[in-house]
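> For reference, the structures are reproduced in the following blocks.
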Structure P
Amino acid sequence: MGLFDKIKQAFTGEKKEEPIQQDEVAEKYEKGLEKTRSSFSEKMNALFANFRKVDEDFFEELEEILIGADVGFDVTMEITDALRQEVKLKNAKSQNEVQQVIIEKMVEIYEENEIDEQPVQLKKNELTVILFVGVNGVGKTTSIAKLAHQYKSDGKKVLLAAGDTFRAGAIEQLKIWGERVHAEVITGKEGGDPASVAFDAVKKAKEEQADVLLIDTAGRLQNKINLMKELEKIKRVIQKEVPDAPHEVLLVLDATTGQNALIQARQFKETTDVTGIVLTKLDGTAKGGIVLAIRNELGIPVKFVGLGESMDDLKAFDSTDYIYGLFSELIKETI
């Protein structure tokens, strides 16, 4: 069963092969994507009110709406080109028919790229090392704390490493968060060697039989060569103690920065082996389509999304809940 069919079933009384529960997480997504959904639905309704027929002017306006939602230029062109063909084949004329084709095409494009969307998997009875990268100000330290809180709530022993030794106050900031979530923080000197902090943290995590080690790193993209060397050195020293680590390299991006987040993702992808994205402040933007752009243009899975400010509002990414939260108002209109 396709993703679009699953989501449609969430609104109907049909017998479901794979039931979707409108649980607490799904409600979080729907609430967190309210700004994007409202903006998108409002603009789509205005589009249909202004155009009596689906012509080239209609498609140009649709392109502007999609780009405005930060779906991305490439994805937008793919959607509108596919939509032109579908409208002709299906002879779609009514608002509901065209909206359904638009949503189906967006979901289809989302599903086309075969990306491993597995959530972060912790090693069983072994240490899991997760490296965090990202520029300053995107919510990296807060995301580390929220993830530590989740793992602690699951009964895991968690250590944090303050590897961002260059930004003033970064070590102290992580220490404060560590106290709040009751997780020990391994630190070094401000301006010191981040790799040394990482090495000490891995040794201590092994000695204390910790389940998870979360390592913060500096976010200095202005000199990519230095950053690349620094991250490579961190990985080397980690692997002396844990040969298959780091098990995840998570890039933290601020959803409210839109296309700037996409640019940062491109640059970090060139700099290091990013395994997943943590997209913060998704609830604070009307441009939630950035998830589609990241996935389709860069092929990097989104692993976590920030849907609020509380400690429990960093959620593992779920494609069904995301699409549901993004298009629920339009899908309701098509069934």
Structure Q
Amino acid sequence: MDLAIVILNWNGKNWLEKFLPNVIQHSENAVIYVIDNASTDDSVSYLKETFPNVKVVENEKNHGFAGGYNEGLKQINHEFYCLLNSDVEVTDNWITPILNLFESDSTIAAIQPKILDFNRRHFFEFAGAGGGLIDNLGYPYCRGRVFEKIEEDNGQYNDEVEIFWASGCCFFIRSKDFWAENGFDARFFAHQEEIDLCWRLKNDGKKIYYTGKSTVYHVGGGTLNKQSPQKTFLNIRNNFSMILKNTPLSTLLWLIPFRLVLDGFAGIYFGYKNGISHFWAVIRAHFSFYAQIPQTVKLRQKRQIKDFYQAKWLVFKSFL
């Protein structure tokens, strides 16, 4: 099968030095690309001198994660894309189970592997873990990770199962499905753009899958630290936008007001726990969401799935 492994880079020469040789070693039948988001370090010259077989696509400016991939992928013509973070270590035979799963069902649009923590290798990693789900209030979580609670990998998610969203840190997708949805929502810049894309795909009758037969290790926080107020801002703003874009009107009428109230309490908690900058990030996120409402309404899907993909038992199981 025709696969392009596509790594988005912005001032990440250190990550490329550390992980790109590993990707090359274990990806013999794929074409490897690096999309550079107008880095100001010497990433591009380093790539061209050290890895001449890696194809480099240079964006004219930093479009963020969402826009950066949208722009760069316009120049990459392959049947499948693997959008891979620069801080990911892959493993032997990591590609074959993914492509086999695609081949088994033409309605599968996107797939993620098992994602473990690079620094705690027997534990799942925050961004994806054993496959992404979403609850009735629109909060994303994962099999193997609910809120800040991370499970140890004991083989409990070695299955192949339909999920709600696949992690952007290692995101396999059919190129035709990516472009049928016009790619990521570039307004998101970063964070939850892959959830929004998966939601749109599901609205259009496509499936999102996880396979535990493939494993990668993710460092996490390589571009934007987990404790960053900007990350708080993007997560909250983007979550509201994707809910408004993808949720049936009957659900929106109660969900958005209820979430705004919950976020008020969350802002107070974030401010107490992490400092006033995080409280202010919540306020900024709300007003940024309000400003985007007219445009977001225009982007609403013509068809919305009636119910979120539910696996509530996983939530309760994680706290037992």
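Every read-out reported here was derived from the displayed coordinates using simple, explicitly stated rules and does not represent laboratory data. Just so it is clear, the structure is predicted and the values come from calculations on it, not from any experiment. Cβ atoms are built from the backbone, for glycine too; each structure is taken alone.
> Ranked by relative contact order in percent (Cα under 8 Å, 6 or more apart), which of P, Q sits at the highest value?
For this comparison of relative contact order in percent (Cα under 8 Å, 6 or more apart), the top structure is P.
> Work out the source of 12.4 here, i.e. which of P, Q gives that when Kirkwood radius over Cα pairs in Å, for residues 96-143 alone is computed.
Source structure: Q.
> One of P, Q was used to compute distance in nm of label points 7 Å out along Cα→Cβ at positions 40 and 104, and the result was 1.8. Which label is that?
P
> Next question, about the same structure. Given that helix-only ellipticity at 222 nm (-39500 (n - 2.57) for each DSSP H run of 4 or more, over all residues; to 500), derived from a single structure, equals -16500, which label among P, Q identifies that structure?
That value comes from structure P.
> For distance in nm of label points 7 Å out along Cα→Cβ at positions 88 and 152, which of P, Q scores largest?
Largest value of distance in nm of label points 7 Å out along Cα→Cβ at positions 88 and 152: P.
> When mean count of other Cβ atoms within 10 Å over residues 24-31 is computed for each of P, Q, which one produces 16.5?
Computed on structure P.
> With percent of Cα pairs over 31 Å apart coming out at 27, pick the structure among P, Q it was computed from.
The structure behind it is Q.
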